[in-house]
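Heads up, there are several structures right after this.
Just so it is clear, none of the values below were taken in a lab; they were calculated from the coordinates. Predicted, not measured: the structure shown is a model, and the values here were computed from it. Cβ atoms are built from the backbone, for glycine too; each structure is taken alone.
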Structure P
Amino acid sequence: MRPNFSQEKIFIAFERIVLMRTIYVVTCGTSILTNGASETDRIFLRENANKLEQDYSPEERDRLENIAASRRETLLGESDEARICRCSAELNGFLNYRRTSPAAQNSAGDMAYFVCTDTFQGKLTARILADWSRKRGMAADVVKVEDLNTASVESFHRGVNNLIEWCRTTLSAARESGSRIVFNLIGGFKTLQGYMQTLGMIYADEIFYIFESGHEIITIPRLPLDISSAAQKAIRTHLAVVRRMNYRDLPAAECAGLPETMLTVMDGQCILSVWGKVIFDEVKKELYQEKLQPPMIDSFEFSPGAKNDAEKLDPQQRRRLNDAIDNFGACLETGQNLQRLDFRALKGNPKPPSTHEFNIWSTQNGWRAFCHYEQDRRKWVIDRFAVGIGH
């Protein structure tokens with residue numbers, strides 16, 4: 001008998017959930033290396049936990065790689081799920097989640113990103129887990145986050161910033177294409193898990209943990225993010241400061257007026273906290289669509305022609321334009337010419353008075369910004385926004 005309309009809608013919705021591609025973001029600890037290791041190997045692993053690959057002596061490197069190779073062979077040769085769960089905290093979570101979640105029963109087409117520190121142990125662990133996933137028919141990739149380690153507070157904060165950028169570029173695009181994002185936060189060190197919980201409020205459809213019993217799953221659905229009007233007002237009021245803090249630190253005195261939860265203060269300097277970056281990313285989705293935002297530093301300005309070009313763009317294009325202007329400002333202040341910016345001198349004299357160009361977007365009919373430097377005013381002038389030369 002054909003189901004009635006309401007039953008059919010329920011069936012279609014259930015089918016869509018089951019067939020939807022799931023992307024797992026897995027924070028990696030080192031349990032696959034330590035579980036089952038001898039006491040002397042455990043001591044060795046613990047004493048060298050924060051070392052980068054280049055910090056190991058040849059003898060230490062050989063020892064660590066031998067430990068990893070042995071654990072990999074054991075894991076990939078194991079078929080009993082109970083023993084696999086005892087080998088790895090991360091896989092213990094995944095296998096129990098798959099057992100209890102209808103959406104995880106069929107992993108065909110799914111993807112797993114294993115997020116690890118930039119330590120040698122972290123990288124080896126993630127590689128082993130990715131190999132196990134591929135053997136089970138799931139696509140997998142290792143995300144080694146630069147500077148993500150606990151060697152110092154400064155390094156860790158740089159690493160978190162790199163992690164946020166990866167989430168923003170990779171996971172946002174995946175969600176927009178219809179993928180379901182699930183955070184597996186069972187592995188990894190506690191400090192990282194705290195930050196990932198915050199990021200999960202934005203980028204994940206679901207977060208899961210293991211209960212103290214060791215096999216019961218706790219899931220947290222995606223919660224609506226309610227950014228207070230006070231935070232939105234503070235960002236709009238201090239927009240230039242917030243935009244600059246997205247790529248550099250500033251003296252604490254310049255950050256007065258912003259909520260403390262948005263800031264991380266170290267040695268009298270302020271950077272955006274993880275929560276601050278998350279809030280700014282959400283607020284600027286609307287803010288950057290409204291108009292071409294004023295320059296955040298005095299080193300450049302827009303010509304009337306450039307302002308007129310910006311007014312002709314649709315909201316999504318204006319958002320991408322403002323993101324590109326942020327990259328340009330960062331380049332002028334820090335000297336970092338990002339690949340996606342591609343700031344460079346023009347060949348010949350194709351668009352006078354412009355002498356330089358940088359990328360706004362590089363898809364079909366890619367747009368560039370054309371600009372020149374006025375030496376007497378010590379200022380860059382962005383002359384026009386237009387289709388790139390040769391497009």
Structure Q
Amino acid sequence: MHRFSRILLTAAALLAMPTAALAMTETVWNFLDGQVPGGDSWRYSGIDVPQTTPEGLRVTASNDDGSMLVDLALPHPTQVVYITLASRTDETAKFLWHRRADVPGNLLELPFTITGGGTEQTVALDLDPYPQWDARTDAIGLSFPQGSDVLLREIRFSHWNIFDQTMEVAKSFWIFPKFNPYNINFIWGPVITFNPVGTESIFSTLPPRGRSGMWLLYAALIVVAGGLIAYGIWKGKKQSLVVIFFLAYAAVWILFDVRMGAEILSYVKNDYDTYLSKPMGQRIFRTYLSFNDMMDRTAPWLEDVEELGVLRETSPIIAMTRYFSLPATVVEPDGPRPDVKLWLVYHRDDVTVDGEGRLTVGGVPWSAPGRIVEQLDTRAFLFRTTQQ
């Protein structure tokens with residue numbers, strides 16, 4: 001009976017261990033109600049004397065760019081730093097840190113944006129992807145530009161356990177980038193992250209914030225090869241182990257192939273959801289947004305014209321416009337063209353229709369009188385002159 005109880009206790013401990021291990025380790029610095037974690041150890045440069053308030057620590061840099069630094073000795077490594085603050089104006093601040101291996105005073109920095117308006121906001125800085133980051137840094141700080149008036153409310157230093165990190169690796173492995181014209185030049189493959197903040201913003205920048213998932217393939221093959229070699233030395237078997245290794249290699253390869261195929265299918269699904277299944281006037285095609293839809297709506301107006309005048313913003317759409325407009329010729333005049341009957345105005349806020357019904361560019365008439373015959377979107381329209 002005693003032995004059975006020990007078995008039950010051991011099983012319960014093993015079942016409970018992952019749950020406890022999934023907990024995030026976090027250190028919170030609260031600046032509310034006059035508190036200043038770190039106390040007098042903060043070192044200020046270019047910053048007015050900070051004011052403690054019930055709403056947080058008020059930090060101002062009236063005459064110059066300012067910074068505030070403090071030594072750090074946390075009981076755990078840090079992957080993500082959360083900074084909660086408020087500012088009346090938009091600012092570009094910087095998070096500062098010192099690597100233990102660097103000389104004193106040599107600081108690294110990561111810029112971040114503060115949105116004005118005075119409302120509380122939390123900026124999540126995922127430091128995992130940066131090789132310059134020291135997870136056990138011995139000093140951190142903040143830098144604010146001249147004129148800043150910021151209310152600092154909280155700083156949190158977060159670290160996830162190995163179980164949580166494994167879950168984020170699995171989740172990020174199956175996250176696909178959105179289709180872009182540059183995809184053919186940047187074949188990222190799977191990108192993995194190790195915390196929820198990194199997973200959420202994985203493809204928000206170029207290059208992606210994360211590590212290549214190919215390391216999973218290499219690691220799996222190394223582990224399998226090492227295990228088979230050790231087993232072969234122990235048992236004295238070799239030939240069958242080679243077969244097992246190549247079977248393991250094939251299994252991992254198939255996993256990656258399935259992942260790549262799923263990425264292509266995700267583009268197909270997105271095209272169906274945003275373009276193929278939508279009625280005309282609501283279709284969005286990848287990074288071209290509503291352009292393809294607009295050209296389909298333009299086609300009936302091209303049947304009796306030889307030229308299509310285009311007034312556009314700086315964008316690469318002109319080549320596609322020429323293709324969709326055939327056999328009509330696309331012209332981009334650099335001056336008035338009253339002989340052009342049909343005009344496509346695409347995202348040009350300086351183009352309007354004057355009181356006489358003419359297209360004007362910066363107030364200068366460019367067309368014969370006419371009217372807008374098709375509003376393609378909020379900033380694009382077709383203009384047709386009334387001349388015969």
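When Kirkwood radius over Cα pairs in Å is computed for each of P, Q, the one that comes out at 23.8 is P. Each of P, Q could give helix-only ellipticity at 222 nm (-39500 (n - 2.57) for each DSSP H run of 4 or more, over all residues; to 500), but the derived value -9000 comes from Q. Among candidates P, Q, the computation of FRET efficiency 1/(1 + (r/R0)^6) of positions 246 and 350 (r between Cβ atoms, R0 = 30 Å, to 0.05) that gave 0.40 used structure P. Among candidates P, Q, the computation of mean count of other Cβ atoms within 10 Å over residues 30-37 that gave 14.8 used structure Q. Among candidates P, Q, the computation of FRET efficiency 1/(1 + (r/R0)^6) of positions 150 and 366 (r between Cβ atoms, R0 = 35 Å, to 0.05) that gave 0.30 used structure P.
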